[in-house]
Structure I
Amino acid sequence: MLPDGQVAVRTVTPEEAAEFIRAGVENVANPSHGNTLDAVSRHLDVDVRSAKGGRIRLEAGDSCLVAEISGVPRETREFTDAEISAATFTFRLVDVLVDVVD
């Protein structure tokens, strides 16, 4: 969850996204999205399939990576290499700059 406050969102390259993941992050992506996690893993050559899900609360100084994939079938099955190659992947880094505490 994002806190009330200020955040910065910027689009990063796949290489920057992979580097962010390799630096060591807590993977709380929804594990029921296995086909998407597999596609991101294959696209970035970094394994994110070990997602554990759960809830987190980000605070000032925290960052999270958001992956968006478009152009793949809306089906719950593993995507083919051709489907992954044709898909559009967008990665956004969200940085929490300032928390607003009531």
Structure II
Amino acid sequence: MVLRLILAAGLLLGAGAGFVYVRNGHVLKGDEIGRIEREIGALDQEIELWELRIAAVRDRQELSRRLRWVQSDLADIDLSKVIEIKPEQPAGAPVASVY
């Protein structure tokens, strides 16, 4: 009888210890997942910031404003002197007319 009680107590103790071990593993993994999700969120914000900066630099007026702000020696571009080169049409391709 005493041996059965000791065996039952040992099984309960082992099951309890196993549950605590597995639960602690889940908590640690959950903390790691949360940390990684926060890192991803911070990287997403940084990407959005860089995309806004790139968009601002690609805007001609914003670029001119920034160049004036840093007192650049670059001169303004006279749009009447800008030449646009259109890509060559391959032979046999239909020519699109623009009206």
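Values quoted throughout were computed directly from the atomic coordinates according to the rules given, and no laboratory measurement underlies them. No experiment lies behind these values; they were computed from the predicted model shown. Cβ atoms are built from the backbone, for glycine too; each structure is taken alone.
Summary table
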item: Comparison of I, II by mean count of other Cβ atoms within 10 Å over residues 45-52 - largest value held by; result: I
item: Of the structures I, II, the one that -24500 was derived from, the read-out being helix-only ellipticity at 222 nm (-39500 (n - 2.57) for each DSSP H run of 4 or more, over all residues; to 500); result: II
item: Ranking I, II by mean count of other Cβ atoms within 10 Å over residues 13-20, the structure that comes out highest; result: I
item: Structure from which 2.8 was derived, distance in nm of label points 7 Å out along Cα→Cβ at positions 5 and 37, options I, II; result: I
